[in-house]
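**Student:** Some structures are shown below for you to check.
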Structure P
Amino acid sequence: MENYSVESIPDPDARQRRITRLLLLVWLGLGLIVVALLCFIVSQAFRPIPIVPIAVGTLDEYPAGSVNLEFINGRFFDELANKELETIPLQVVRDENGNFTVFFARSTRQSEAILAPRACIVEWDNSIQQFLELCAGSRWARDGTYQGGPAPRNLDKFPARVENGTLFVELQLEKGAPRP
């Protein structure tokens, strides 16, 4: 028969407490993994979509002093028209110094913007040297400034750059200034 003193009697709950502590640590570890995974998913969901430049054409297609209507394929959400476009109408303007400005070839007025790109395209009229939108009669100068009609502002444009002899645009709309 063994003699136990009061201090050396084994605690029957000690094993249960160790198991409970171990399970608590396992659950805390799993919880941290789940929280980290959720943080990663949320950060990816709200990360801005990178803007990829789209090729419009080569420099040879745009002589100095020219204005050309182009249609490019790309996914672009037009906030004014409240719809996504897959075909984007552009007016490519090259000045005498070789600099490019690329305008969104649709009216800055919402009632006409919803009709683009199938109707109400902003066209260049060489005889009067202005951009015209014939659905409502808005007009803009060669530099996109408002000239007349119901449009509320200058033409909207896209950032353009030339790289290796090719003109690229970024589908990040720059809204025109309000008309005076």
Structure Q
Amino acid sequence: MKYIKVALPDDLEEKVRSKAGVLYGARKGSLSRSVTNALFNWLSPDPEMYVGTTPNGMSFEVPEKLVPELMEILIDVLKPSNVVYSYLQGEEEVELKLPAELARSKSREMTGVFLNPTFMAELETASLYTGGGGCFLLEANLNRKQRISIAEKLLKQLDIKIKLAKDRFSIIVKEGHVEVS
């Protein structure tokens, strides 16, 4: 066991002690256990994939190689007649309006566009925004069947076959392990 002396601002130290007490009880070792767990989480690799529901739709963190599949899945499940892609190319704003089937068939060749940090897609009643690096937020009024279908089809891309029962969920795939909550 190694010991590290760390200086923290007063307000952060109070929050850490309070959280440690809630998580592990007000007993000896709870602060060390709490900080150790936080450091392990901080040092652990990013998830291979994240799929979760939000109050206004869904959020995703997918490997860049699966971004075209995400677009195909969204088109398949949401069934828009047209898809509009918007993004900046240099200083110029580009807007592409495509019939859904054409947008679906061109998804692989448009991976670079989907990964553009200014990318946005409008799928008629839904909007997809990117946070960059395979992170996306889907704003849509989805029913239970649509949410589950999108998640299950996306997970299937990693050869993960699960049946979701809950209406709201958060799924993390990390180091080959699947956590569903």
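Taken together, the values in this text are just the output of simple stated rules run on the coordinates, not laboratory data. In this text, all values refer to a predicted model and were calculated from it rather than measured experimentally. Cβ atoms are built from the backbone, for glycine too; each structure is taken alone.
**Student:** Using distance in nm of label points 7 Å out along Cα→Cβ at positions 107 and 123 as the calculated read-out, with 0.8 as its value, let me know the right label among P, Q.
**Tutor:** Traced to structure Q.
**Student:** Next up: Given a computed value of 31.9, 119 for Rg and Dmax of the Cα atoms in Å, which structure among P, Q does it belong to?
**Tutor:** Structure P accounts for this read-out.
**Student:** Just checking, which of P, Q has the largest value of distance in nm of label points 7 Å out along Cα→Cβ at positions 91 and 171?
**Tutor:** Going through P, Q one by one, distance in nm of label points 7 Å out along Cα→Cβ at positions 91 and 171 is largest in Q.
**Student:** Quick check for you: by relative contact order in percent (Cα under 8 Å, 6 or more apart), which of P, Q is greatest?
**Tutor:** By relative contact order in percent (Cα under 8 Å, 6 or more apart), the leading structure of P, Q is Q.
**Student:** As an exercise: FRET efficiency 1/(1 + (r/R0)^6) of positions 35 and 131 (r between Cβ atoms, R0 = 41 Å, to 0.05), calculated from one structure in P, Q, equals 0.15. Which structure is it?
**Tutor:** P
**Student:** If mean projected area of the Cα convex hull in nm², for residues 67-146 alone is calculated from each of P, Q, which structure is the one that comes out at 4.9?
**Tutor:** Here the read-out was taken from Q.
**Student:** For which of the structures P, Q does the calculation of helix-only ellipticity at 222 nm (-39500 (n - 2.57) for each DSSP H run of 4 or more, over all residues; to 500) return -7000?
**Tutor:** P
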